[in-house]
Structure P
Amino acid sequence: MLKLIVGTKGAGKTKTMLEMIDKATKTTSGNIVVIEKCMKLTTEINHAARLVDVDEYNVVGADMLYGFVAGVLAGNYDITELFIDGILRIIDHNLDEAEKVLMKIDGITKNIEVVVTVSADPSDLPEGLKKYVI
């Protein structure tokens, strides 16, 4: 199940996501993975969540992000929550590509809660993504 936290820069998206991660670390019996670019959340993430920096794996663009997420999921069947912070930074700020990759990710994560931050004005989102905004 896909959920999007959407807002412009400084709107509190990452803070909201961090609260969700913290809650998940206290309630889940599975594994939590947090994907981000540039490892900015290192000191803010509970050690129970696995923090992964896409820069360490040279992930650039929507297709590479999808492959990376699929690989992470294939390597660990116990993942119950997946968080992606700042998807537009990973896929070169392209909302249309964000829609495509998020639909593909949603297709392979039916039993996993996926929460993604999107730094954009909610009115700029493609129609296909608006139903996922929380």
Structure Q
Amino acid sequence: MERDASHGLDPIQEGIRLFNDEYFFEAHEVLEDVWKQEHGEPRLFLQGLIQIAAAYHHYQNGNLVGAATLLQRGADKIRKYPARYLGIDAAELVARVEADRKAIERMQHAETQEKPIEFPRIERKL
């Protein structure tokens, strides 16, 4: 895996750093560059991470339908992998994403204001 000279991180770790700093669009872009070059087993997992990052970007911009849709798609992809994959607790991430998706769907149909979701963090242990 190549390293990012600006931060000394591999590109997946850089995408996670951006995600955790709530720069979801930028995280999506960095991870998409990795995904485009990946042709092996991690490809679908990376696509799931990209969709989740894009979903939270949509949420930040008030697009609840887009956010819920992409959270579902991303979780569906990541769910196909082991509980820990690429150093990421995939099972925990899927559980959190599913909870956020359900909360966002309630927001879409609520007559009263739902409490905003708190963005998750992705921890990666290699």
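Here are some notes:
- For 26, 15, 12 (semi-axes √(5λ) of the Cα gyration tensor in Å, calculated) the corresponding structure among P, Q: Q
- Distance in nm of label points 7 Å out along Cα→Cβ at positions 91 and 107 from the coordinates reads 2.8; which among P, Q: Q
- Source structure (of P, Q) for helix-only ellipticity at 222 nm (-39500 (n - 2.57) for each DSSP H run of 4 or more, over all residues; to 500), computed value -20500: Q
- Of structures P, Q, the largest value of distance in nm of label points 7 Å out along Cα→Cβ at positions 59 and 83 belongs to Q.
- Highest-scoring label, criterion being relative contact order in percent (Cα under 8 Å, 6 or more apart), among P, Q: P
- Given 2.7 for distance in nm of label points 7 Å out along Cα→Cβ at positions 51 and 67, calculated: source structure among P, Q: P
Any read-out appearing in this document is the output of simple, stated calculations on the displayed coordinates, not a laboratory observation. Fair warning: this is a prediction, and the values are worked out from it, not measured in the lab. Cβ atoms are built from the backbone, for glycine too; each structure is taken alone.
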